[in-house]
1. Can you spot which of I, II, III the value -23500 was calculated from, given it is helix-only ellipticity at 222 nm (-39500 (n - 2.57) for each DSSP H run of 4 or more, over all residues; to 500)?
2. Distance in nm of label points 7 Å out along Cα→Cβ at positions 46 and 214 was computed and gave 2.5; which structure, I, II, III, did it come from?
3. Which of the displayed structures (I, II, III) returns the greatest value of relative contact order in percent (Cα under 8 Å, 6 or more apart) on calculation?
Structure I
Amino acid sequence: MGDLITYAKDLITSLIGEKCYVELVENLNIKNIDCVKYAFSKVLGLGMVCGGAILKVPQIIKILMSKSTRGISVTSYFLEMLALLINISYNVRFGYPFTTWGEYPFMAVQCFIVLFLIYFYRKSRKNLIYFLSPLLILLVIFQPSIIPNSLLQILQTSTIGITIASRLPQIITNYKHKSTGELSALTVFFQCAGSLARVFTTIQEVDDYVVMAGNLIASSLNTVLFLQVLYYWRSGYLPLKNKKSKAKQMKRI
């Protein structure tokens, strides 16, 4: 029993630090707001890492069940994966706490699976390029001899633009078709909630305005996507050509 208590103490101490362990666990001092916020941020960060491991699983399952990737923007997934790879490299290189970015590797793997499924079901050369390109990027982005810190910082800043570009095609696709197609509502919801939580953990643990700006923009765009899912919930997916021809028929009438 004593060994278990010691192990639990060491685990909690490694997570929130000796000072906050004494304040919150031994002294039960919940009035120490700094320690409460820090501990909450750590727990939230761990929850984000666990959630990130299954974030896009509902989307993958939905694609496999429907055997279709209609309504899913390949550009969005490619750019999202590019931003994730840059973020992972940047956080590893500059030694930021794992709880502030730990979900990114899991999300990158899941994005790669979705890119493969898009290629598998659509069978086009363009989609093959989108599928294979991340492998080349992966080989380069973690090499300090190829990507020095100064260039990596520039790339990290560019993820703000990449994040915007990764979400806009999907938002535009949804708007044009008045439907979210095979987009998983569960995945979009968790992505929205997770990005909002990540803003909080970044404020608490990372003193980096570039990372903060990226998370704020990502959470804003993820919120727009989630609102679209709610708005187009019962809308059927129609190809644009069908919609245009339908509009012409209505004009003739």
Structure II
Amino acid sequence: MKKTNSMTKEELTHVILGKQLICDFDSKDFVDWAVTIMQQGYESDSLFILAGLDYERTEVREKYFYDSIRDLKIDINKTNQELIEIYAKSVAGKAVNNEIDIEDAFRKMCTIACETDYDRRYIGFYIIEEDLECLEYANRTFFTTDLTLDNYKEYIKNEFQIFLEMFEVTIPDSEKVKYYCTDCESLIRIKAEVRYQLKQPFKYEINVCENCGSENLKYTENQITKRKLIEKYR
């Protein structure tokens, strides 16, 4: 992921537009954008004005932002989904490159997950957030078996790295729903198997590996499973 000062004016603009779609947006970002664009050597009357609007109202900043886009002929023909993805990748890149506090970056990604109705691309961060709460109040996790209160920052940073690497490979949607079986060491689909026991409930169902019948499975959003997918399609 490029550092902010090496991004093109188009990339910087798309990041801002993506961030604007998420509830943590501050219109002061328009001003910071203008300063960065000017540092790259671009000029326009609207850009100069915007760069000086530190204490102006949002609607005024926004007017000069879009005026600047027109002046500089920046193409902003992207869907909201594409813009949010660009913003998310920017946050992840900053987290991996230690340009932003890992907990601040994590909060941003959890917001993105919520604002996109828990889109599969971002839901891993929401799952980590849920399991961190479980660790804090119940000393257990439901999904992230390797997550602890001692290693959570390292775990989250690794999630950011995986998030970026998932965009570097083309993985069929049919593969993204697979689990990883640690016994037969395969990416598999699960199947329900009926089990019996001498206490209630006497009959119950459990998910097992479709190949070997093992219960030792890593769910789809587990970091081990995603790493195996990346390795398979890299």
Structure III
Amino acid sequence: PEVVDGRVRIDATLEAPADSDAAKSAVARLRTAVHEVPGADALVGGYTAQQYDTQRTAEHDRTLIVPVVLAIILVILIALLRSLPMPVLLVATVALNFLATLGVSALVFTHVFGFSGTDASVPLYGFVFLVALGVDYNIFLMSRVRQESLRHGVREGILRGLTATGGVITSAGVVLAATFAALGVIPLAFLVQIAFIVAFGVLLDTLVVRSLLVPALARDLGAVAWWPGRLGRLGRRTGTGQG
């Protein structure tokens, strides 16, 4: 032990690799053990402890930020689209796109590239990028669909809205995905993971979620998706729930 200014420093080496989950669990158990000693004012530091603290902080941030962001987006969409079911549908599909992208990313980097883990801040950064971009594209699409549906009915409005915005949004998504993919050539694991998540997520959103899933679900819901706005009331009165 090393004594400095009345404080004792004890160095210990973990059996598990420093960046492994087992090492982080050992740090947590060690902190619990020393804090249970009466009168002890001990701290557990080191590389593994720093990684453990970073991971816990990132988990706390995700737990706080993700629900708040989704709630704010939901309120904005409700005010913009003047309905309740459609904003919920859009937020749900954006969240689903993010979760699917995160799963594919974990599979690729763990089993294909052999990464030992993911930077603790990657999921939150990926969430912010994908939710912002996904909501933007869905707003462009559904705003046009709403306008067309008021004139031509829900089913025809979806087809016209998708036709009018599909090419532009898809092209923008492909360009954006290619731009973020360029970050993958930088030899930093954090940027490589972010580049893959954003590029894959944007392509999945523009080519599958926004082009197929959202219009199909909106078509199935019909005018109910626009309740209690004007379009939803018109559909109910005319009995054209699905245009």
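Nothing in this text is a laboratory measurement; each read-out follows from the coordinates by a stated rule. Because the structure is a prediction, the values reported are computed rather than measured. Cβ atoms are built from the backbone, for glycine too; each structure is taken alone.
1. Derived from the structure labelled III.
2. The read-out was computed on structure I.
3. I
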